[in-house]
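As structure tokens, here come the structures.
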Structure P
Amino acid sequence: MENKLTENKMGVMPIGKLIFSMSLPAVISMTLQAVYNVVDSLFVAQISESALAAVTLVFPLQLLLIAVGIGTGVGLNSLISRKLGEKNFNEANSAATHGFLLIGFNWIIFLLIGLFLSAPFFRWYSEDTSLVQMATSYCTINLCFSIFLFTQITCERILQGTGNMILPMVSNMIGCIVNIILDPIMIFGLFGFPELGVSGAAIATVIGQAVGCITICGFFFFKEHPVKLVIKKFRFSWHTIKDIYIVALPGMVMQAIPSFVNIVLNMMLISFSVTAVSVFGVYFRLQSFVFMPVFGVTQGAMPVMGYNYGAKNKNRLVHSTNLTLKVTSIIMFLGFILFQLFPNMLMSMFNASGDMMSMGVMAMRVLSLCFVPAAVGITFATFFQALGYGMYSLIVTLLRQVIVLLPAAWIFSEFAGVTGVWLSFPFAEIFSLICSIVFYIRINRKEISVMPEGNS
């Protein structure tokens, strides 16, 4: 299979149509991802509030797992799209091949964590034997079989870097549907299956990931694409690894920061009550319905930005960035309205007790104040990563989620209790927004303003 020297659609298709065609599959795919995460929690919540809390305590390690997979994928996506924009097909192929080598490395790390560190981690949180047992079981299953998730993400990001968003959507959709179908069967023991509880939820997730992995691998290896794996003439290159991780490492750390933040906040919240931990877990599941479509839009826009930056086309780069910013802001505003008007309905989906309901309604309304500022921050972070400025994204994320958020959560909680923890989120998001704007202006003056106009 030879690389074709024809102009990639990312360089010629009208920006509006291009962003829509590339983002819609990712939006659908990531919304489905949000659906099965919520469905997972909905079924677990029917077991008990403690079961929901156990799954919530595992969430930071799931975030870490996803962070490594997506962070590596972002670096791979950015490098491939830039090399295709430069018409350097050999280096694009080399990047894709190196991406597959990194799958095994990432999986071994999480296999060891799952086998040896899961139980000690949750015993550190709580002395409740039942809670620790449920959390350990759920975590170990997810981490030990993470090779399916890593492989799926890598194939998806390689294809997205070439401008193909349909096949990743299809594979993700199939995996999500399998997970949703298996959740109640595995958790409650339907159709003759044993009742596995929280462990059943984890098994359903892993099987869904395995099916999605097999599907995307079939698409990748048996269909023609602008990039291909180099097997016979492959030469390992530290330079290629460096190019991937220049973007991947900041992106990985940026994605992993929520894991650390969740660990600290869960420790802070559990000092108030298990209910506070459960409310926080419910919020994170529900907000994914708003954030995942936004991530889908930026996922579709990122290769467009990277390609036109590599092609030195100022008009298309600016146009794609501005359009992405408008769309993400609209999505976030609609999510804000939903959380403000219907918090009771949202909480009732999780079999909320009276205490959980009253705390959750307040949490939904306060936490959703960060949605619109987050839209701008996420779009600019995508812009930074697409252009190879992954460190800017990392700095902004550190300011938002660690340097500002955690101290603010501690200080505010001293004066306003658990509500103070919720208030720290919009406070940190606004601070992050200001920093993002400053970095964007700096890049615009340094690079974008001196680029040739190009076609639109």
Structure Q
Amino acid sequence: MNQSYWQKTSKKKIGKKIETDIATDIVIIGGGLSGVALAYQLKDSPYQVIVVDKDELGSHTSGHTTAKVTTLHSTLYRDITKHYDIHQAYLYYKSNQQAFDEIENIIQKENIACDYQKNNSFIYTDDPNYVKDIQEQTDIFHSLRIETIHDENHLASLGLKNQAIFHPLKYLYKLVDICQKSGVSFYEHSEVTHIERKDDSFIIDINEHHIQCHYLVHATRYPFIRKGLYFFKLFQEKEYIDYIIEQNGKDSYLCVDQTKSYRPLINDDSLQITRDSKDWFAQDSTPIRGIPYIGRLSKYSNEFIIYGFQKWGMTLSQVAARLISDLILDKENPYEDLYACHYFSMSFAKKYTNKVWKNTKKGMIMNRFQNDPLITLENQDGMVTKVNGKLTAVYKDKKGELHYLTPYCPHLKCVVDFCKKDQTWTCPCHQSVYDAYGHLMEGPSLYSLKKTQDKS
């Protein structure tokens, strides 16, 4: 279910899960690209490193992205300059350019066959109301002496040369192979269910076993822990992607005013995002302060977080890998303060206030008052309604059989919605995703929706 082009064209099973108690130096929770890239940065350190994932490595966001390796992150530089200052925008660009160069160097050094190919990347608009946004960002780039290009086919555009595309899972799996040869251990189907701090160490519960470590890194895209209340400082959105058996140019494009994106594949096919896309979906985690959270959970902590890449995880994963490895190894990093977790911007957050409030209102209030009759429910559709006076999530399969679930997301008890397009239940508040039968697909929830016995 929800299998992407990348998953269909590559496969690697580690075939190992936590089956005993372990003592180690560093545990990285999350086997996506940021977690694996961090393991790569630490593989030659004096520390023993373990990476754990609740499913298979790369099976979540890293395996469902459009996989553009770029420093052109929509109009974010304009927003950073507006809500912070141009120096922050400059640091953001420099950190991503360094990460871009490091990815390219790793591919060359390790001889990684991951369909890496240079191209141009553009943002654009054909709506006069958004021309100013692109022009303002163009002016910022020019003030930072960043060379730009223009696409005359659109009303306004901003492009960068020498950006790239690649196959994210081929890249990730090769990094895993390299790390394993250096002694890094990877475990799949090993879900963290509890974390306890003990003196200067952590005790992590996985598969009814315990892992003890000194350094702990959360590289899970979105927090399943409640420390720092980061699930209030981020929000998630689904992004649907289509695989197209044709190619319309070698460059990558992102429209700034509507759901529309395009990137070529190396095999003359392409990926695109439109309002009607449905082949698979990815979860994008957006920091409402605008800048990702990458760093120590608190000032002197040996616990680290990596959250909120928005749509730019391919490049930012290497930013995070370099930064967190430098912090663990007590090395200077010029971008530590930029990504540090201690600051917030209320002015930036206002950009997302309406959306966050709308989602929360829907999950906490509006969905609790649904009471449509079950007789209106079609096959392969779902609804939340009253069954015998009790609020219930009901799914009707293709044979017409009804399946009854509790409608309350285990994370914070918001009431879920059903999406017919991808046959999933989704929590409006924090976007936990469950399949039609209630099985957990994406967090922050740690648990599936419970089946109920209530029947009409």
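What follows draws every value from the coordinates through simple rules; no lab data is involved. None of the values given here were measured: they were computed from a predicted structure. Cβ atoms are built from the backbone, for glycine too; each structure is taken alone.
Annotations
- When mean count of other Cβ atoms within 10 Å over residues 59-66 is calculated for each of structures P, Q, structure Q gives the greatest result.
- Which of P, Q yields 61, 37, 33 [Cα extents along the principal axes in Å, for residues 131-322 alone, calculated]: Q
- Ranking P, Q by FRET efficiency 1/(1 + (r/R0)^6) of positions 19 and 147 (r between Cβ atoms, R0 = 30 Å, to 0.05), the structure that comes out highest: P
- Parent structure of the calculated result 17, given that relative contact order in percent (Cα under 8 Å, 6 or more apart) is the read-out and P, Q the choices: Q
- Source structure of the calculated read-out (FRET efficiency 1/(1 + (r/R0)^6) of positions 75 and 435 (r between Cβ atoms, R0 = 30 Å, to 0.05), 0.30) within P, Q: Q.
- Each of P, Q could give helix-only ellipticity at 222 nm (-39500 (n - 2.57) for each DSSP H run of 4 or more, over all residues; to 500), but the derived value -7500 comes from Q.
- Computing Cα extents along the principal axes in Å, for residues 355-410 alone across structures P, Q gives 47, 22, 14 for structure P.
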